[in-house]
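What follows draws every value from the coordinates through simple rules; no lab data is involved. None of the values given here were measured: they were computed from a predicted structure. Cβ atoms are built from the backbone, for glycine too; each structure is taken alone.
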Structure P
Amino acid sequence: MLGGLLALFSAACFSMNAAAARRGVVSGSVWQGLAISVPFGVPFFFIALLIFGNLSDLATFTPANMLWLAAAGIVHFVVGRYANYRGAKAIGSNLVGPIQDVNILVSLGLAVFLLGERLNAIMVVGILLVCIGPVLTWNRGPAKPQTKMPGSFTPVWGEGIFFAVLSALAYGISPILVRLGLAGGGVGRGVAAGLISYVAASGAVMLMLLKPGSLADIRATGRGNFNWFMFASLAVGAAQLLRYMALALAPVSIVAPMMRLSSVFRVYFSWAVNREHEIFAPGVILGTIVSVTGALILCVQTDMARAILPEWERVAALLAWRWP
């Protein structure tokens, strides 16, 4: 239950990050957002680890654990985040979100076949609803300015869809790598794991900045863009902190579907700050209701369901079903 709730709050923070980062890349560059947000995670997680009093947990990770966590950091924070920002710059975060929902299929498939996790009937119902909800918010119609402000937004479909799919693959693989690196443990160990991932990702970003012209691009960051990227960094830091804590407590088959709620939440944050830079679909409210219902179902344990549902033979057989 706690792991599911942490994942829910993480999804909300991810949606705030998406809206802020989208605002930043409207006139700023993807590299500016990456160079600010990724290194920010190192002190953020270190301070969180001190607050939780679990600094000693860093010594409990084996070299193999650290390699898995380093890989998770590079895949998620560098590859996935770059592709996410690039896709959002091209078609907007509202349209990137539903495409990224493919990552749940990647995560669940790998969780079943690599981690030996099993799905039950309740989880399948919740997963389906969480997946259907963001689809209801999808609208591939022509871009229409949502306000009378100048600078209406025209999507670049090919680039946006390519990078949205790439980010979906990265975001789908990373939870598996985190679970392999965690190898059990509680909330504090999850925070320590996040710090290791961010250190590795920050090192990769620093190496990328050696490319000619990269530092000049970073120095050219405007004050307004810098503020949006810093807000995005704070939001994504909180989101990742909650995500690693959730993965330390709950299986990927619970956390991954809950994380997709960010596709619904981001529409509301985008409406608040990016009306002239996004496309808004008419099914937002319905999509929200469907996804939140699915998320609540995912938090329901089998024993709790038995206590709520009628004691019918078919219901009992359904609750006893497992796959594989």
Structure Q
Amino acid sequence: MSKTMINNNTLTRVPGIKVGHYTDAIAATGCTVVLCPPKTVGGVDVRGGAPGTRETDLLQAHNLVAEVTAVVLSGGSAFGLSSADGVMRWHIERGLGYQSRSGLTVPIVPAAILFDLGLGRQDVFPDSDAGYQACQNAGTGVVELGSVGAGIGARVGAIAGNERASKGGIGSAAIALRNGLVVAALMAVNAVGNVYDERGEILAGLRSSDGAGFDSVLEAIAAASSDGPANESTVIGVIATNGALNKTGAQKVAQMAHDGIARAVNPAHTMYDGDTIFALATGQVPADTSLVGAYAAEAVASAIRDAVRRATSLGGVRAIADG
């Protein structure tokens, strides 16, 4: 099967998936929601050593509920997890969510956060109202990317502070196969490590002290104290496919998708990262789990690179587009 890149090269290329942002450019924080069609199956894989998450235990393959109502990616560190409350409220008002055996409607809203408090204000973070507004803003059109939503305050390679960091953000990529299968990724990139391009060269990250290029984050970590670098970072995101997968398959796809982080970010999955990927399967076409997972890794790597290419400078952190 050959693959083709399609006009809508974002997560909403998967039919039924909606994406919305809430962005506070003054405080440099925000959140992004992915709204799912009914009966979407979800999985997750957490590989960073410092994750901030919600409902990830529920998504483990051996647990009961397979259905996901929405996924939240948020800034604000652990405080930003409260944005998922507003997403639940938005769905409850519309009678959307998992139907429990007792007849109650319970929206299933997993979430992951990134630490963006090193840019902008440290006393403002996405709350319940922010999550609700992101749902109000959600649509099926081409997703707005760059320094928006959960990526507004994102940085890359900030181990030596904002002056030598690069601006991170939100990126996306979609791959369509001839049999109608679509695999897409949406990634919020706030990585400890440098981001590498398709040729294996540093695209964004820790700038050299003379501003002429980039330095190795690995070497910088090695030179740091035994307590490690003063940096809190992560890469979080969502894989979506219109393929039919069960809960075990969705979890396997999330696992394989992490290969995309390792291809585009070095180092990845450190103790200073909270790297988390959710996988969503809407079940519209037959799908092979291994095939979806392999393309998911490609989409993740492309989406990470897309995020730093689309980012805009903010608060003294330069985007690569600005040199």
Structure R
Amino acid sequence: MRFKSPQSVMSRPVRVCSIQYALRPLSTFDAFAEQVERFVDVGDDYDCDIVLFPELLGAQLLGCLDPDLEPADAMRGVAESFSGMFDDLMTYLAREYDRIIVAGTFPRFRGERLQNVSSIFVPGQEPVHQPKLHLTPAERSTWNFAPGHSLDFVETDFGRFAVSVCYDIQFPEIARVLAAQGVQLLLVPCLTDDLRGHHRVTLCAQARAVETQIFVVTAGMVGSLPLVTDLTAQYAQSGIFTPSDYAFPPHGVATQAAPNVEMVIVADLDLALLDHVRESGSVLNHRDADSDDLHVTFQGSIVLHQCPWLETA
């Protein structure tokens, strides 16, 4: 009798859309909103659960301000002038299209401190804000950002996910702490200006997928804002990465964008496969990390946000 393999059934599916977004000059918030909505509409066409935008999405609004402002003053101006409008736009799009939107990052004030913050908009829920924890030298010296000190993760109908902003993915402790909290999907909005930066983010994203046996999704920025400091050139090749085991592609890549062109990528991910590979995979990284002596602690706050997908009609 010939062996018949069982039919595969996705038991905890989530469809993710990563936007490889092109910066282009614009002069009004309405023009920015139109460009953003076009991509949310694409995610809606593909019936995606999550739409992920790149880091510093809000920097495109620098074109609405006085071009003679110093970079740090200009970024503060974006936060002061547009953060409320940005939240209103993303809240509306999440509700109107009934999708979770991870809106890249936007400069936000937390008290007197300006931070680079990724915001998660779940239909029918208040936004969840995840600040960037580690800052590059340019972010400190050019934009005068301050680092965050909290890990915020979300539980919705399909499972737990979190955001790790660009440089943060290069610190494996963050993913390990989040995986210990039950996070199985890590979303990485990023912005890098050359091939070396792209490889730093991408190689580390793939390493985190292997180390913690989770899915990791990157969304990078392409295009440019001419004559805007640190935004004159970007390089990206966004990807959706998996563990490298029998249940997944052998190279650990569900799909990947073409390099440095504006486009979207979409993949179906089954979080139940992670449960399976953690229990009986070729290697058991997640389990073995619990039993080793390399325990990781986080001195900031760790906050779970319960965000069931509410009916928006």
(message) Computing mean count of other Cβ atoms within 10 Å over residues 101-108 for each of P, Q, R, which one ends up highest?
(response) R
(request) For helix-only ellipticity at 222 nm (-39500 (n - 2.57) for each DSSP H run of 4 or more, over all residues; to 500), the calculated result is -24000, so let me know which of P, Q, R that is. (result) P
